[in-house]
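Trainee: Listed after this line are the structures, all set down as structure tokens.
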Structure I
Amino acid sequence: MSFLESLGDGWSIYLWLIVGAGIIVVSLFGIRWAWQNEQFDEDIKYLVFTESDQDKMTPDEYKHSRQVLAAQMASRDRHLEMQAESRRPPT
């Protein structure tokens, strides 16, 4: 405790600046991760609909929801394939 008392007035602002910079850096890494993992997709809302919801949507919306689902499944398969390849032992 004597170390903190010996610092004098105004030292805490530097601590807050370091903490704030850390928060910004972590946020940027989170945004970078989200971008690389296809998290910024406006059409993701269509994935909650199933074929039984067809009567609640217009024909265009339903067609679009099925296209989004097909694209998402293809992306999932691609990511699972890449993950399996990375776990395979080298030959």
Structure II
Amino acid sequence: MLSLRMLEATDTLEGAIKTLAAGSVGAASVLGRIVDEPFAGLMILLDLERLGLHGEQIWRLYRDVHGMNLNGFIGHVKIQAARVDRFF
């Protein structure tokens, strides 16, 4: 099983994308689009980390569940992350 590295405070946006993409070109593409707006994009990357989504999971959620609709994908991630935050 692939061991995934968690994001660290010293990661750059590029490093965070590489970590979350976990070798998935599709995920890296989606994450690159997300960080076009650096501050808001960083928040979404942190939400993905909080949800434990990496690599192919990100790509499949974007492609299969949201039909490659970036706004729908981002909205989904925000809602799920807010639900997780209520428990901590």
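Trainee: Can you tell which of I, II yields 18, 56, 26, 1 when P(r) over Cα pairs in 10 Å bins from 0, in percent is derived from it? Numbers along the way, then the final one.
Mentor: Details: I: 13, 22, 19, 17, 12, 11, 5, 0; II: 18, 56, 26, 1.
Source structure: II.
Trainee: Taking distance in nm of label points 7 Å out along Cα→Cβ at positions 63 and 79 as the criterion, which structure among I, II has the greatest value? The partial results should precede the final answer.
Mentor: Values: I: 2.8; II: 2.3.
Across I, II, distance in nm of label points 7 Å out along Cα→Cβ at positions 63 and 79 peaks for I.
Trainee: If distance in nm of label points 7 Å out along Cα→Cβ at positions 31 and 55 is computed to be 4.5, which of I, II is the source?
Mentor: The correct label is I.
Trainee: Quick check on the output: -19000 is helix-only ellipticity at 222 nm (-39500 (n - 2.57) for each DSSP H run of 4 or more, over all residues; to 500), derived from one of I, II. Which one produced it?
Mentor: Working: I: -22500; II: -19000.
Of the structures listed, the value fits II.
Trainee: Name the one structure among I, II that distance in nm of label points 7 Å out along Cα→Cβ at positions 15 and 39 of 3.0 was derived from. Each step should come with its number before you reach the end.
Mentor: Details: I: 3.0; II: 2.2.
Only one of I, II returns 3.0 for distance in nm of label points 7 Å out along Cα→Cβ at positions 15 and 39, namely I.
Every number in this text was worked out from the coordinates using simple rules, so none of it is lab data. None of these values were measured; they are calculated from a predicted model. Cβ atoms are built from the backbone, for glycine too; each structure is taken alone.
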